[in-house]
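In what follows, structures are represented as C-alpha cells.
Each reported figure results from applying straightforward, stated rules to the coordinates on display, with no laboratory input. Everything quoted here is computed from the prediction, not taken from an experiment. Cβ atoms are built from the backbone, for glycine too; each structure is taken alone.
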Structure P
Amino acid sequence: MKFDNKKLLLMTLIALSSSAVHASGWGTAKQEACINLLTPIDKEIAVTINQYINDSGIVATTNEKINLKDGAHGEICGRKKIVHDIYVNGRVGVSWKIEDSNSTLREFSTESSFNGQGANNDWDIDEKGQCAAYGGKGVYLTGKGDKSCRFIKDVPDESVIKATYAVDLGSYHPSNDHGYTHYNPEQVVNGQQKWAVGSLAFSEITQKVYECLQGNLCNESPSYYEPGVGQVWEQAWIETSVKPESDKGGNSFYVYPEGLGDYKPGITVVRGRDGGSYRCLPNPNGGWCNIDSALYYEPGFGIAWQDAWELLPN
C-alpha cells in the first residue's frame, strides 16, 4: 500500500504530539464532592464543602454551602467542581461539615493522591479506615463507573472523579445513648478519641453500648474494629446490655435486684447500691448473677459477689 508523503508526515506528527503529552507527566485533576444521606433527614441541615488541590503548594480551592430540607436523602453533589493541572504527583483534598441550627452533626476531611500522566491519571483516596465503597458509612471515590477506596487507574484528563461522604443522620436519638460517649471513627483514626480496657462506647449505627476488651485494638482501624460494625469488632469489644429502669422510665442501668433471673452472662450491667456499675461475669461464673441471694451475690456487698460480678471502671 502506498502512502502520500503529506499524510505520512501528519500521522507522524500526531503520534509524536500524543507521546509528548503522555511523557510530559502533566495531568488534569477534576473532582466534585457529594454527600450521600443513607436515610431521610428529619430537619433542615447545612453542608459546607471545601476542596483544594496541592501541587507543591495549594494551587486551587473551592468552598460552598448546601442547604437541605427535611426529608432529603440519597446522593447530593455540590455545584462547584475543582479543576487544575498537576505535574506528576499531587493531592486533592475535600472536607465536609454538616450542621443543623444548633450544632455540628458530622465532620470529615480527607485527601486523594493523584499521579498525573495525561490520559493515564491515577487516583487513590485515604479513607481513614472508613471505606463505604461497598455500603455503610464513610467515604469513597467514583470514577470510570466504579466505586472504590483503592486505586482508580488510567483516568483521562477530561473525566471528573466524584468524592462522596456517606452518612446516616437518622440513626441517632439522644434517648438511646444512656449518656455514654459516642464512638467516633474519624476521631479514633486521628487519635483524638482513645479507648481503654473497660471503657463503654455508644454506637450510633447499632444503637447499642459496647465495652472495650482490648485497648490496643479498640483504637485501631474502624473498618476492622468499630464496635458492632467492623469486620472483626468482637476481637476488641463486647456488647453490654444497658436498659432503663422500668419503674422510673429514666436512662440508667438495671438497679439490682431489678431484672434478677434475666441477667445475661458477660453482657448484663447493673447499678449497685453503692452507685457502681457491675457486669455479670461470663460463663461458667455467670450463672451466679441470677441466684436470688443478696447475702451472697449482691454486687459490691454480697459475701461472694466477686464470684458473680466485676466492677467496671467509672
Structure Q
Amino acid sequence: MPARIFEAFRNAANRREPATVDPGTTPCDGAKHEPPSTLPAGIAAQGLFIIGAARTGTTILQNALNDSADIFLFGEPRFHRDPGSADFAERYNGMHRTWGNQENKSSHCPALFEEDAPWWRYLERLADLYGHVGSKIVINPTDAMDESRQLFDFQCRHFYMAHYIFTFRNPLDVLMSTRGLAQLNGGRVASHVEVLRGFFSVVQLYFRALRNLPHVHAIFHESIDAGVFDALQNALAVPLTRAMDYYDRDKVRHYTLEQIPMAHRALTAEAMALYEDFRREALAGFRLLQIEQNDSHLDPVHFTALGRLSWRVTRFLDALVDRDD
C-alpha cells in the first residue's frame, strides 16, 4: 500500500471522514467541479444533506436515515470538491474500502450504468428510485471557515430547495473526541482552537442556511429521542420508523472540563456556555427569521434570539483569530 494511502487510511479509519489526503478529490477551485446546467431542477427538491463538524453524530444519523427505503445518502462524497470526472463510483467506493468500511448504502455507490459516470449522473438516477437523495457532509477543523463558505455557495447553486439537517454536539465532547481519535490514529492532531473554530463555523453556517434556505433543520446529539424522528419524518414525508433503533446512549462517551488542559479550560467553558444558549434557543424554535438584524444595534432589545446568538458566535470566532493553541 503506497505511503500516502496508508496515511489516509490510518487517519480516517473509524472516524468516517476524509483524511488529509482525500483519494479522488481536489481542492475546490472553480467551475470544473460544477455539474452541467442541464442538471434537472427536480433533484434540488429531492435533495437531502446532513451537515456537521467532525464527531457531532453525522455518521449515525446518515445510517439511521438510510434505513428508510425512500432515502439514499452518500457518505462524504464531497460533491462541492469532486473533479467531475466520469469515474465517480470507482473513486468513491475505493475511498470507503481504503477506510475499511463494509458495503452498505452509506458507503457504496451501486453500478447503475454500463460504464462509470460523474457524480451528478448517479444522483439523477438515484432520484428516480428514491424520494430523497444526497449525502452526509463533514466539515473538518482545517479551513472550516473557507469550506463553509464554498459549500454554502455550491449548495445554493444546485440544491437550493433541498432539506438540510445540521448536527450538533456539546463542544467539550467534540473537542476531546476529535483530538483523541486523531492521536489514536497517529495523524495530525488539530489544536484546541482549530477544533472550536471549526465547530462554531458550522454553527454560523447553520444560521446562514436557516435564514436563506427554505428547509433547514437542526438536531442535537445529546437530545436525540423519538420525537426528533417524528418531526423529521413529517418534514420529509417519509417513514422513519426504525431510525431511533440506531442510537445507543451507552455508546456515547462524555467528558469533563477537568480533562481539558488548564490553558484551554476557560475557553472551552466559554464555548460550552455559548453552545447551551444556542441549543436552548434552537430547541425552543427561532422566530422572525427575516427581520433585519445589525451587528451594531445600540439597543440590545432590537436583537432577536437568533440575531443575538449570531452576534455572539461571530465575536467568539473573531477572538480566536489571533489566539495560539
Can you say which of P, Q returns 6.0 when distance in nm of label points 7 Å out along Cα→Cβ at positions 109 and 293 is computed? P
Looking at structures P, Q, which one was relative contact order in percent (Cα under 8 Å, 6 or more apart) calculated from, given that it came out as 21? Q
Origin of the value 2.0, where distance in nm of label points 7 Å out along Cα→Cβ at positions 229 and 277 was derived from one of P, Q: P
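Assign the value 106, 40, 36, calculated as Cα extents along the principal axes in Å, to the correct structure from P, Q. Could the numbers behind the result be given before it?
On the way: P: 106, 40, 36; Q: 62, 45, 41.
Among P, Q, the structure yielding 106, 40, 36 for Cα extents along the principal axes in Å is P.
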From the coordinates of one of P, Q, mean count of other Cβ atoms within 10 Å over residues 45-52 came out at 23.2; that one is structure Q
If helix-only ellipticity at 222 nm (-39500 (n - 2.57) for each DSSP H run of 4 or more, over all residues; to 500) is calculated from each of P, Q, which structure is the one that comes out at -14500? Q
